[in-house]
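Some structures are shown below for you to check.
Coordinate-derived values only; no laboratory data. Computed from a predicted structure; not experimentally measured. Cβ atoms are built from the backbone, for glycine too; each structure is taken alone.
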Structure 1
């Protein structure tokens, strides 16, 4: 006999596979934790986190500035976060929404995820590609490449 209540629902929720949006939300939570730890670890070790593409070629990648933006966002400086990489605001909003969805599903308040139809997946891929392209154009402009 399976236990009921919130504990039983949490146990069942932890065993099921998570949908892609939920996985992205969990990745966002991990990035939030990293943004909390990174400044102290960097100061203590003297090691930074350089962008491999920019280090090798001098060309910024779409995610350049994301570490700075995440740290600024964590400290509440939205202006500095947007100046470093405005895409971080989209990622933060997605992380908040997916965290709420994960919590609702864990508590049994929302149904488990249903498979996405092919057209919805295609639209999501295009939206992600367009956001990445917009972020890259921003980074290239910010760095004086265009």
Structure 2
């Protein structure tokens, strides 16, 4: 049973990493994705909404990859904690999470955002575990 704790972060890394990469990828690479996130960020009252839309996409896509592969893991988790925490705070101040443009990818609602936040905080506290890209390449078995 000693091996199970070292495997505990893997389901969170897979689910959150892939999910964030998908949603960040939509913001960065899909037709209308950037226009939609810039609109949503602006509706939340964030200045420089067009630029910050790119920042959100990079944080989600890059941070999701970092969590998935265990690369720049602490940076990836902290950046996404700030991203989702900011959404929760700004959404509360705005009276709710704004609706996307027609056909656009919606932001997570409060319940989903709290679950994402809890998972990412859990990963920050536990670390990525021993199965990270760096260790797999070098043949190491210990935690990074």
query = Ranked by distance in nm of label points 7 Å out along Cα→Cβ at positions 107 and 123, which of 1, 2 sits at the highest value?
reply = 1
ask   = Comparing Kirkwood radius over Cα pairs in Å, for residues 19-58 alone across structures 1, 2, which is largest?
value = 1
inquiry  = Among 1, 2, considering only distance in nm of label points 7 Å out along Cα→Cβ at positions 43 and 91, which has the greatest calculated value?
reply    = 1
request  = For the read-out semi-axes √(5λ) of the Cα gyration tensor in Å, a value of 30, 15, 12 was computed from one structure; give its label from 1, 2.
outcome  = 2
